[in-house]
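In the part that follows, the structures are each spelled out as structure tokens.
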Structure I
Amino acid sequence: MSHTTANDSDVNPAIAVWDAQLGLPDFAHIADEDFEFAFENALPAHLSEIEEIANNPEDATFENTIVALEKAGELLNRASGIFWNIAGANTNDTLQALERKLSPELSRHYSAITMNGPLFARINALYLARESLDLSAEAARVLELTWKSFVRSGAQLKETDQARLAIINERLATLGTTFSQNVLADESDYALVLGTSDELAGLPESLISSMSAAAAERGHEGKHAVTLSRSIIEPFLTFSGRRDLRETAFKAWIARGESAGKRDNRPLVAEMVKLRAEKAALLGYESFAHFKLDNTMAKTPENVRSLLETVWGKACKRATEETAALSELISAEGHNHDVAPWDWRHYSEKARAARYDFNEAEIKPYLQLEKMIDAAFHTAENLFGITFRKHEGVLTYHPDVRVFEVLDGNGKRIAIFLGDYFARASKRSGAWMSSFQDQHKLMPGGESQTPIVVNVMNFAKAPKGEPVLVTMDDARTLFHEFGHALHGMLSDVTYPSISGTSVSRDFVELPSQLFEHWLTVPEVLQRFAVHHQTGDAIPEALLEKMRAAEKFNKGFANVEFTSSALVDMAFHSLGPEKATDIDPLAFQTDVLAKLEMPAAIVMRHATLHFSHVFAGDGYSAGYYSYMWSGVLDADAFGAFKEAGEPFDATTADRLKKFIYSSGGSMDPEDAYIGFRGKLPSPDALLEKEGLA
């Protein structure tokens, strides 16, 4: 039964009650039009619950205030869990229109909650009396985080400032959604269609097959398409012998968000930077970066810049050496052009092949997507004692999505995992982990809610009947996102607000980046990296060449990343006066010029398609966190090296307890020390990156 108009008396029960197989939503009976009515009911229902908590005549207690808040909004959580996941992974015009409508509405909704005076008075009373409440460590942490969240959302501001902050938040929500949809439109619309064999010069067969499938999907049967999916554009830039085509594709790739007219992200970024600076000032902070970093491990912009600049200097020096080597290759081929950004991947691959007798095309036949998924499962099974049971025929939001039941050592279900691996025009680019519902223990009878976690990728499909072959970078991405998924699936906390990945921004990347290390553990590669035609394991000699080349091109990689993080920090370190009426591209150019950005390298994410930072504020003033977590993960894997065994049971038990299962139940520094016994220095990262 589907309800699609506001005149209906009930929300579609398939949204409200998840009773399909494995406790999933009944996707088959949910229409796109159902979501609007669901939210129209869920938002006032949630506010009604909030009012009941705020106006409770009884004195505030942890149970009647904090726990009640944690339990409130069940229908909203369910509608949001389905809608936002589908909107990111399989969108259409109807869903995008509702996204644009909902973004400001949800901002208003949560502003009304965090600025509810009677509600905050109850929270504040509990916080001031926290030492006498005899709370468990986890409960005390939830109380502290709840209080801080309300304060950081304006609960202590005077009424006029609260009103202005609510307007700013609402506008920022609208701008972030528009930014994201503009980037998706630019990505979806672009295809460089190739029709002759000369245009395919240098490309490996696996890439040609993927480009054929991409062209057919876009109605160009018998031709080949370069799309802006990383699994196609990056290998095309690496292997294509046609410099003119590399330039054309590269310029389209870096120009996302620059389209004239309605899709131009320049005015959106300018307004976001201005509003974020004003928001920070209202809340008493020097800049938005100071505001965002106040509750992270890094604490201050100065600490972030110190780490970034340490790496920047070393990375630029290495990149200069790498540029010289590429220039020599270009000259040796009889060309007289400088190294351009669309040349870098092409010639660095040739340089790597020459120096190490190793290239990506040599290893790719051994990296089958199916086997890499199995490798990730195998690693989790060996570390954490869990198993994955695939279920066929389970309907989800798209036929490509795979469904797995996750079982503990006793065969008990602890999570549901969805894998959505293939690129399509209806999916935003990149790779991510999300959840339909999170683990917590506030269910009736103290039962634990089963987390439903999804990994979304954008790998290029192979033609029917052929295996999907991925690059080593693709395989790392798969392991990275599965590390995030494990963080959600292994969560073992009581309260929803601290479940799974609900940790500080510069700690959340630790479980994902750490998990990447197991991809290159010999036991894993030798078992799962098998040739797609012969079934032979990857030769040890090839692995040795790969290991020897691991730190190759690290100047490029670190310049690409660190420039993006420094530009992010520069935008968000502006005070309100300097953040007014900026030209985003001119500002980006100025920052890069002061950094003396190498001419042959561009930012990994240029400002106008920097979705981490401007499609919402999740990673705003926070892109550095990948590097911060890199310091942690390099040191953390050292614990297994010191144990002499990559699957050492004692070390893995500590890892699960303090990192993967604890959610936000403890301060990140305490969690890391609980696992490792000490905090790390950047030395392990510099060594890992070959920059020491």
Structure II
Amino acid sequence: MVEKEVEKNIEALLEERREFEAPEEFAANANANEASIYDDAAADPEAFWASQAERLDWFEPWDTVLEQDPPFHKWFTGGKLNASHNCLDRHLDSNGDRVAYHWVGEPGETKDVTYKDLHEEVCRLANSLKDLGIAKGDRVAIYMPMIPELPAAMLACARIGAPHSVVFGGFSAESLRDRINDAAAKVLITADGSYRKGNVVPLKANADEALQDTPSVEKVVVVARTGEDVSMTEGRDLVYSEVVEAASPDCPAEPMDAEDMLYILYTSGTTGKPKGIVHTTGGYLTGVSSTHNLIFDIKPDTDVYWCAADIGWVTGHSYIVYGPLANGCTSVLYEGAPDHPDKDRWWSIVEQYGVTILYTAPTAIRSCMKWGTDFPAKHDLSSLRLLGSVGEPINPEAWIWYQEFIGAGKAPVVDTWWQTETGQICISPLPGITTLKPGSATKAFPGVFADVVDEAGEAVGRGGGGYLVLRKPVPAMFRTIFGDEKRYVETYFEKFGNDTYFPGDGAKLDDDGYFWLLGRVDDVMNIAGHRISTYEVESALVDHKSVAEAAVVGRVDPKEGETIVAFVTPKEDKEGDDALMEELREHVAKVIGKLARPHSIVFTEDLPKTRSGKIMRRLLRDVATGQELGDVSTLQNAPILEEIKAKAESQQGDDE
């Protein structure tokens, strides 16, 4: 009896009752405003993706839309195009003076970069790379801050057919070294440093340390961002501005086969060795330009779009660089943190540039919730007409707060699910035609065949939960792991067979067939024989009026098997005391069931996060279990861990 009651309550958490339709005017003018797009794409997915590919410029047409030899696939074989040409050249005649990026530096500098400006910079840098000996197929590593030279470097590589490997500027020297060596990069493009919350991050010093053991690197090109005095190795290191100014602004784009490699992007792996995710040209550009156009309802003539991610992650590759530029729109490019010099920095930028579309992470939204509504209320945010969420499942209450206090209660919120590996958004509303449910990514994008299956790989159907899978590849999907085909097959296809891609996430389908993402399947706790996802308990905690943010992990217990430890950040006007602790335990018991009630709650001013905004639950698990802390090099707020650890140790003996 108890088991059935608990299961019923756990299911009830995700039965979100609130629904939102798009405003009538928005729906009437949406890029996707006919529901038949789903049925048409399902009936003939190759025809759908071909129609999306036709939005691009092709030097030569393709012979075949999709070739499959599972788990391998090729898109638009025989076709030739160039990503840099599609992002720049084809816009010059009609929209060359349009702003590609409103750039905002953290210290306060601003710069508008037009498509003509960016095109010239890219051509000059591409010629410089050729002068340095870079040829088609050679890899170039990029380790830079969020400055206009970063997308320019990526597009310069694409222009000459040299795959780039962007390494996030928050990574350590060791991480940079490993990625350079795995890709065997011949040139590194970096900067003297970058700004983060008023401090200078020593990128060049990190690069110099990494370069002590990177035999493939022949030249290093250094952008002067901070003006700090840095070491320059004679014969190897070159000043970016000097090499670019000396180069010709005329550089024809190299015709690339659709399946030629565009870039490698490294993502963490369970073995500790990063996986080099390989994306190719034609399918990738088709996928990101299509999803960017339809999901964000892009109107290039009027929209100012802002993806507040870092280009060092796939979100930045797809939805700061390649998608927006392929669609010829104007974007915001911001270098710094959302709370520097104060917690209204984002909202001042939205107001200054009249941002119409904002795409950010649930973690950032919850941080803004914690800071309160006074900061966004200081600014005119009425230009915003669409909001997006990316990176992890968004809690229903964070969704509601985002729409109400940032979107004035009218802007549709498109919650998106995808990965580094998929390259493009795979599950998301189409804002003009999809009824929205707070906390749900809703439906698979047209032409995407997503499903939820059980342990045997059988579809669970509506109302069921299990493993999220993709039954067919999408155009932007990665082709392999660089230099490790065996790992590609074993990691993603071993569980359900070569025809079924398993991304490692759990999901549930509601009675309407909407997807509710539950996070990584390894973020599932076994509580008294019941499988409960960390997301479910976190959502219940954030649902409480006093909670801004929460992270939950499981801790092995000799009696119970596993118990729940919650790390909770109260809203700024609330105090994390014993009374609130008991209130939260009872709240979770009411929303989910008594078995889901946290055994221990640690109140903290912040949670350990990467600079991309993801909560590092792995480190919280180390804290909860008393283990030595793992690698903290990617954290933006490492000191908070010691505070959390001290509080957790003082509560080890708490009873439920």
Structure III
Amino acid sequence: MLSVFALFHLNLAFSSIEEEDRGRVIDRCYWPLLRLADRLGAPLALEATVFTLDEIAARDPAWIAELRRLMALGRVEFVGSGQGQVIGPLVPASVLEANLGLGQAGYRRHLGGTPELALVNEQAVSAGLVEPYAAAGFEAILTDFDGTACHHPEWSRALRYLPQRAQGTEGSIELVWLSALAFQRVQRFVHGECDLADLLDFVARHKGTTPRALALYGNDAEVFDYRPGRFTTEAKLAGRSEWDRLEEAFRAILALPDVRFVRPSDVRGLRTEPGAGQVLTLGTPACPVPVKKQHKYNITRWAVTGRDDLALNSACWRHLRTLEADPQRRDWRTAPEAWTRLLAFWASDARTHITERRWRRLRAAIAEEVAPPAPALAAPHLQRLHLAPEADGRFLTLQTDAARVRLNLRRGLAIDRLWLDPAQNAAPVGTLAHGYYEDIGLAADWYTGTVVYDMPLRPKLTDLVPVTPSLFRDGATGALEVSARIDTPLGPIDKVLRLEADRPELKCRLTMNWEEWPHGSLRLGNITLVPHAFDPETLFYRTHLGGRAPETFLLKDETVEHGAPVSFLVSATTGLGMTDGTVELGDAQTIVRVTTDMAVSALLGLITHRPVDGTFFCRLALSAMELDETRRAEETHHGPRDFAFAISA
């Protein structure tokens, strides 16, 4: 027997929908969905954020009443998600917990109870999400099998047909699979791009000799009888209702032998079948945050693309710090309105195809409520020192009681070596010169502490130019500070490096004094590990991806290319949300910690790792900007921007 289910995602915050068109979406998409559920004779499922339910209740309260009636009759199962559509692996744990907690409160208000299943927002999943979802009262989560399994060649494809368990940082949670391949096939039929026989053949091929379940549909409701207008390639609306075509498909599938419609929660009843209940680690070193659909649809689209994701996410971090510093508002339970506004600012739809009018309103709301970035302040006790480069004039070495760094004066203060313990012989971080590797694919100078801006059809911009810096000592702390201005075709870059005296830490502050921010990929830091300082057998990276506890990814024998382009249009494959602002790189003995001030610039981590002839190549880039189809360079903030990160032991 093949059990199939259909889950419809309802989202009135959909990026391409104007606010005044939301009533039309309710009429053309949401009411037909309930009518279909009422007459199909088989259960359907739907999911919506509390924001969407609030909007529906304000415009058409009868729809909420009808939903509750159909739920009571067992014709509709409601699946939760949260107060808003917030990408869990890109926000701090406190924000994720607020989104789920406020969501459950909203579901009780609208529906009289809370759902047992949750659809992971945008199906962007990490191990760190497991504990918050379980703590919020969810018994199982739903996410995409196809977008996850493609990173696990060791998995049997039969895993997709049974409930499994998703491994968290401490425990696990039950997992029900959705299928991007299946929902796209259904959508193609409804849009007239394939015929019914093709769809039925697709469904029949998933039948087996043992009980199985298949998510027949798990996507947007707004794509039927309505076009959000994101793409010129969207199918045109025809004369016949697409909801009628969907009903035709569902009835034909119901008529197939040994096929039945079930609720998503019914799939959990298969947990005793052989092969069910396996505890699976969904993320991998190469893809720590699996996302639904094809690789072009990845975590970067909500982090560093869009109209100006970087500025938006940085503003959200500043607002979060303001709330957490206020005793009256630091807890979402006692200040739900303030946290609901923060979640609205952090919603995924503000970061993709948001319309121009909604973008202007959002920016105005943020400007009214969120403090602007704090200016970079010079230390008050700086004393100018005589600059003493090495004899050949190439390098400048700075040393305090806690650390030592050698800077390349001919390459824009690139870090040639950074010792995070003055007694260390082998510096863990630095530059690997051309010829370090015999592999021709790595035949380059791999600098640390640099700026690299790749722009389509334009020369690459870097800061690798000769500089004449200024050197200072902080009279209060003993820290050493070196600064330089670097001219580039887009304008000057002001770079300040500060070597602390009381702890092993090198801070870097960059100010890009640019008026133009073209399309491109802007990566900072490019922190490169010196291989002979580490054990490749125990090498790892560690970071937070939405949870309270960090996630660790072992790198032995792994090829990791987070910053590799997917296509000419999509410049990166995945990334690290660094939801506590930190990434650690290290082995069993040595750890290098890279920290960024997310309230200054909410950067995305990109790991590169390749095994090379018994050793390895490994570096971390901090991405400020990437390319995909949502990118709108004309909307990006013009004028200077600050970036701040630190390297420490």
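When helix-only ellipticity at 222 nm (-39500 (n - 2.57) for each DSSP H run of 4 or more, over all residues; to 500) is computed for each of I, II, III, the one that comes out at -17000 is I. Structures I, II, III were shown, and semi-axes √(5λ) of the Cα gyration tensor in Å, for residues 30-125 alone at 34, 19, 14 was computed from II.
Which of I, II, III yields 83, 59, 56 for Cα extents along the principal axes in Å, as computed? Value 83, 59, 56 for Cα extents along the principal axes in Å corresponds to I out of I, II, III.
Every number in this text was worked out from the coordinates using simple rules, so none of it is lab data. Just so we're clear, the structure is a prediction, and the values are computed from it rather than from any experiment.
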